[in-house]
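No lab work stands behind these numbers, since they all come straight from the coordinates. Note that the structure is predicted; figures quoted are calculated from it, not measured. Cβ atoms are built from the backbone, for glycine too; each structure is taken alone.
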Structure 1
Amino acid sequence: MSFNKAVVAGHFVISFDNVINGFLAVVMAPLYFGNSVDPIIQLLSSYAAYAALFLTGPIGSVTFGPLGDRVGRKKALLISIIGIGVPVFSIGILPTFSVIGVAAPITLIVLRLLQGIFKGAEYAGVLIHNYEVGNKRTSSSANIVALGCIGGGVAALVCWFVTRAGMPIWTWRIPFIIGGLLALTVFFLRVRISETDDFVEILSRQQISKTPMRELWRSHKLETATGLAISAMYMSFAYSSMIFGNRLFQQAGCSVSQSMLFSTIDLLWISVSIMICGRIADRIGILRQIKYGSLALIVAIFPACLLISGELTLMSIYLYMVTVTFLSALVAGCFATYVLKMFPATCRYSGFSITDSVGAVIGGATPFMMLLFSSLFGSNMGCAVWLYVIAIPTFVLICAMNRKIEKYGFAESR
């Protein structure tokens, strides 16, 4: 199994950028939303700005998804990585509220909205390119997803370093500048990559779809709905562990830098879990794993949230994170291959990017929604409400999609 390093490195970069945006939200809250004296309002505002990173993902998917289907995977990948790198670097040099006033939070949100436009297309392009050059085993895609978690772990370590006691306040900017420079490096490496086998084949047969989004709507409604629901579910559970878990450590009395160091361990555990679960799916089949993995998440919601609803200890937080992380990995480990197989090559880029980006809007809102629900209920048990709202409909859609696949096969083979 071989990977194109110039392609796969992009997923490491976008994961690095996602995590620094989420982890440094607690640091950036008073710097960019200083008009509020209430720390909770500040943090909610900062989490909302983080969610903005995902809100424009669907715009990018309907723009760059069809672009990837019509003109090729390579061109879409080149555009997307630049579109991510420039806003990230700009955040690293953006003046704070004390310098430019209300323009600071507005500009921050705009930059994250711009970054979000390209993020979904980048993630889709990396996985599609890997899949279409012959790496079609579930574990192959799972390894790329796991690499993203490693990128997040590296980001968490960098965030821990720059937020330690005694470090100058401006050092929070370093991860964003690094993220922007990494994206630029990946762009130059990608200039020499080749087009995928699957795209070359449909090009040679003159089967390029002029309207791939219309093809999705006409022939793949259930596939699209199921894909975005699964994306929303596993991202919601993953972010409830990674980003909201960072908040839980601080509730337990840990410093910001300590919280990030503890969260790094969780990210490494996520990476290992996804690689393990990808290999399990190769053995037992993705239909069975994605169905029972999603059911396991539903069953685990109440006891997992119960762990963090009482007095918070490091042990209770880690038990919550370890449980949620591994169960979400059962789904995340086979999600990419499951969705890629659901769509034919003629609309695969559009299909994957729209399911991933729309699902990411819900997943990216999870830290905000969990903080909101825990505030409304006066307990972290309120988080369970949000997770149930996402997980139960997703399980129903998976069951319906599996029945269709068992009857007709995956779309790519019809």
Structure 2
Amino acid sequence: MPSEFASRRDFLETLAALGLLGITGEAGAEADRPRELKPTGANLGSLFPDVEKLADANRYLLSFLGDRFQKLDEFKKTAREKLFDVLLYHPDKVDPKPEVVETVDEGDYVREKVLFNTSPLFRIPAYVLIPKKVKTPAPAIVDLHSHGGMFLFGKEKVIDLGKANHEAMLGYHERNYDGRPTATALVRRGYVVISIDAFMFGERRILMDVDLKHGYDRARYSLDDVKALNQKCRGKEDTIVKGLCYAGLTWPGIVFWDDIRTVDYLVTRPEVDPKRIGCLGISMGGWRTSFLAGLDERISAACVVGFMSTMKPMIKSHLDTHSFVHFVPGLHRYLDLPDVASMMAPKPLMVQQCSKDGLFPLSGMKESLDKIAAIYKKAGVKDRFDGRFYDEPHKFTKPMQDDAFTWFDKQFKGS
């Protein structure tokens, strides 16, 4: 290297200036100059500005609020097809072939434990609660359980099993449901209620080889066992996503498909009015509610609790607060989360937001309600959307439940 060039960088910049590298000196210097680094306060650190730019350029290609669709049915058909495409899971439909494996008389209702098929490969457990002294066929609710870092239990999160409650569930019910599990409250209100274990929860959770000795009988587990095994399950969430990715699938795809097939089974029950089926849930249960309501026309009314926001405001500081089950690759190029829930239109939809919920940016929560309201207005049914804020943290309190249950009564019982 000639001595007049103090460094390799000077040498390359000189070559660039002479046009020998095919670029200008200014461009070469800019390409080689480190960017200015500033704190972002973001989960993505220094990469946040890049991802934010990419997000800002996205226009949600299939939103009903865009110019592409004027007719609601056309939007729903196209959006649902795309959603099933990105979920990557659409197995053959199967006969549920239900089997009742346990029946418990709870006085004012009966609790059945049932196994039924949701695909050629999966046979899943569920609880069905049937009220007594109610005229049938009766309205029914699919009660979709939450995440809450509790993997060892699923359907039990929304059901009071009385003396059979595990100690871990007593605390969970108090923290998340104000001490009143929703499925039990709903059956006592005259609804047939079903709740299944979502994939990787309850009787479908992961057990590593070293833990096989524990088995699936959680009655044998101490509270310390539950905490330790929950931690192991949490540490395997990304492993499940990787495994399903190599299998050509997505975790949310399996969860949502099982929820839809739950409706298949529910409508076979003689106690159920197939024209009066609702769904609800908080947190991951609210996430599941948005997709079940958006994808399945048989849902007549839905209540999303504690899981609704526009997605772009989530990118800065609300990525690491959520489980891998809440991420659908490719979805948000086409639809925002409020768009998904709005596929419920023209049927009634309620969204309950918690203003002190640290899992979501307040701006995104407010914007999501505005967006859903605008979609329902464009669809000509603005009065069928009910969005509410509560001065609460991430929790389905008794007053919130009372509001939701009264709203369901209005939709299904006219009261």
Structure 3
Amino acid sequence: MLTVQDAETRIATLVQEILNSPKGSVTEIDLTNSIGRVLAQTVASPLDFPHWDNSAMDGYAVRAGDIASANSDNPAVLPVVMEVAAGQVPERSLHPGEAARIFTGAIVPEGADCIVMQENTAVVEAHSETTPAVQILQTVEPGNFIRKKASFHQAGQTLLEPGIRLQAPEIAVLAAAQVAQLAVFAQPNVGLLSTGNELVDIDQPLGKGQIVDSNGYALAAAVKASGAIAHPLKRLRDDREALKGAIAAVQSNPNLDVLLSTGGVSVGDYDYVDEVLKELGATLHIHAVAVKPGKPLTVATLPRPNADGPPLLYFGLPGNPVSALVSFWRFVQPALRQMSGLQAWQPQFVKAIAETELRSGGKRETYLWGNLHWEDDGYRFAKAGGSHSSGNLINLAGTNGLAKLSVGTKAIAAGELVEILVPHIPR
């Protein structure tokens, strides 16, 4: 068995070799369709942000020197010579001894060097028959409530780097920079195979000894959550030739980048995966990993029949439902994120305080599932109740973290820190 660290290093190396192949992995899309995609270009802008000095408050634009001694007992009284709303251009510069009514986001008129917020002013009788006036009830420093031109970002500098997943804030930045079309990394296309004589589909009646193929649904959802595209394939019985034909078909399909199967990777009489892969010319890189749940893990690369393009990356996961999902989160999800171009593609771990004792056999890196939550003293982890069997899918529902007990660690006492794998948060 490989260690978990050796396994993830091998997988990362395989993925990088695929990424370095000449196959195009970048596509152009509209900004409106970019949510969740990974940016593949450096984005700069000829614009300064803000584009001009603008007001951060509703109030009055003035010169700080004109109100240097203003207070509620001795207000500065200034004529209001103009009004500037957002989207308007000031009609003229502000002269000494004048004020301009201004609203949030509006251009600060030349001559003004500060904004007095509306709450610290009072409207008074007209300064003249045609000009209103305002009382300034406190002094402020130059620059007060002015968002200076280019103070957020200077024109020509990089706004966004490639390798980040686009969410609402990044899409807002791209829109502000007038980027309507952008380059993103292509999403990995993942074929999904389930194997097992006992498996039936969700709408079939269950016979004795049969179970629903929950792995197919779970892994399709997990693939999509990882930013890839899931392609469910036919469900297979434990038939050697049928399995070989199904894998060969995917091997010949240039539109699929990864093949993910469940079941058939252990050492039983009906576990044919490794033998079939060898017959199809695959290179087997991983056969088993010192992890619990999920020791059986096959990772292989299969050459394409026409030798054009990168090899097919194959993951054979255990059939037990918890083992399948834990193996996916620990090994497959990082690979899919890396293939999708993410800069931060590694598994995400946080430190948390164990609320109860956590135990393992100590011989394999062990994961116990439960709930990660935040309290005043930091993250805390509560182990899920019930059996932590690799076949018990039921108590995995509703959990959001996996406590990691390293090789050689047989117990973590309540109150001690433990590393938690967070599988559901995209990076």
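Can you say which of 1, 2, 3 returns 2.8 when distance in nm of label points 7 Å out along Cα→Cβ at positions 71 and 359 is computed? Of the options listed, only 1 reproduces it.
When volume of the Cα convex hull per residue in Å³ is calculated, the result is 122; to which of the structures 1, 2, 3 does this value belong? The structure behind it is 1. Thinking of 1, 2, 3, which structure, once helix-only ellipticity at 222 nm (-39500 (n - 2.57) for each DSSP H run of 4 or more, over all residues; to 500) is computed, gives back -5000? Answer for the origin of the read-out: 3.
Across the set 1, 2, 3, Cα Rg over 2.2 N^0.38 Å, for residues 135-294 alone reaches its highest value in structure 3. State the single structure among 1, 2, 3 that was used to calculate distance in nm of label points 7 Å out along Cα→Cβ at positions 175 and 271, giving 5.2. This value belongs to structure 3.
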